[in-house]
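Student: These are the structures, in structure tokens.
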Structure I
Amino acid sequence: MNWELDGLPLHPLIVHFVVVAFPGAALLLLLSAFWPAARRRLGIITPLLALASLIAVPLATSSGESLEEKVDGSALLETHTELGDTLLPWAIAVFVVAAALWAWQHYVVTPDAQRPHPTLKATTRRGATIVLSVLVVVASVGAIVTTVRIGDSGAKAVWSDSSEG
């Protein structure tokens with residue numbers, strides 16, 4: 001695929017979407033996990049934003065690989081490329097956990113009259129809530145830290161004197 005628009009690489013455009021949407025999804029996920037009112041209000045928005053991010057991450061990676069073939073290589077660029085390959089597992093994790101948290105809220109915590117409340121013991125509910133909360137923290141923090149590290153390495157690769165790397 002040609003990752004250019006009017007002769008300009010699409011990688012920066014796609015990356016800027018990822019840099020905003022993906023940490024945003026992770027932050028909304030954290031907010032939803034620990035603030036029930038936010039979880040109810042956000043509803044399906046958090047998993048949808050996580051899904052959009054999940055779709056955008058491989059596009060950013062592919063467009064970056066295309067751009068890498070057209071520019072002079074450096075150690076900084078190599079570092080950025082290697083780090084970039086670590087984001088997809090976090091994007092998958094954030095999406096899966098966001099979907100699970102939404103489903104938990106939608107089908108277990110606040111079912112309506114047409115979806116009778118499943119009979120869960122209080123300890124089971126508490127245990128599942130704790131597990132979900134831990135998964136939310138791990139996925140969200142990992143996603144944000146990894147995104148920042150990749151972005152920082154990309155900025156260094158673009159804006160540093162190439163003789164440094």
Structure II
Amino acid sequence: MATDILRSIDDILLALTRERDRLQQEIDDHLNQHPGLKRDRTLLQTIPGVGPAVSLRLLAMLRSRVFKSARQAAAFAGLVPISWESGSSVRGRPRLSKAGNPKLRQSLYMAAVVGLRRNPDISALYQRLTGNGKSKMAALGAAMRKLIHIAYGVLRTQTEYRPQTA
């Protein structure tokens with residue numbers, strides 16, 4: 001009885017793994033058939049902290065519609081601070097709006113954490129904000145927003161990422 005259950009679980013895991021691999025192959029085939037998308041993904045991966053998974057999510061979001069500015073793209077992703085005020089007596093800490101895709105924000109969070117060590121622009125922003133008294137989470141939220149701005153700029157100019165800070 002127990003071996004039948006374990007065999008069933010193994011069969012389901014194998015089927016899910018095969019389906020994941022098939023879908024990844026379809027994504028890769030689609031990118032190979034569209035050179036512009038493939039180039040955009042390669043450009044996004046020049047940003048330190050942005051790997052294959054994050055570049056796919058960013059590509060899907062930034063190419064899903066036309067954004068007039070990086071600020072619009074960040075707002076669409078739900079990475080804009082929303083102040084919490086009620087009259088003159090209640091003032092809460094600002095929070096991210098969280099209006100956009102939560103999976104994208106999860107990916108950008110990890111990319112921002114990696115960017116703290118590998119991306120000089122993200123690191124400088126984080127150090128400046130924490131030095132000015134911002135909480136670490138608020139500074140990470142700003143780093144996520146900065147990644148959207150950098151990705152938007154890379155795709156708009158069609159050039160590889162170049163750090164702005166030295």
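Student: Of structures I, II, which gives 1.8 when distance in nm of label points 7 Å out along Cα→Cβ at positions 79 and 103 is computed from the coordinates?
Tutor: Values: I: 4.0; II: 1.8.
Structure II accounts for this read-out.
Student: Determine which structure produced the value 14.8 for mean count of other Cβ atoms within 10 Å over residues 95-102, calculated from the coordinates; the candidates are I, II.
Tutor: Traced to structure II.
Student: Out of I, II, which structure matches -22500 when helix-only ellipticity at 222 nm (-39500 (n - 2.57) for each DSSP H run of 4 or more, over all residues; to 500) is calculated?
Tutor: On the way: I: -25000; II: -22500.
The value was obtained from structure II.
Student: Of the structures labelled I, II, one was used to calculate relative contact order in percent (Cα under 8 Å, 6 or more apart), giving 25. Name it.
Tutor: II
Student: Given a value of 1.66 for Cα Rg over 2.2 N^0.38 Å, for residues 7-46 alone, point me to the structure among I, II it was derived from. Display every interim value, and only then the final one.
Tutor: Values: I: 1.57; II: 1.66.
Derived from II, not from the others.
Student: Suppose you compute mean projected area of the Cα convex hull in nm² for every structure in I, II: which one lands on 11.5?
Tutor: Answer by label: I.
Every number in this text was worked out from the coordinates using simple rules, so none of it is lab data. This one's a predicted model, so the numbers in the text were calculated from it and none came from an experiment. Cβ atoms are built from the backbone, for glycine too; each structure is taken alone.
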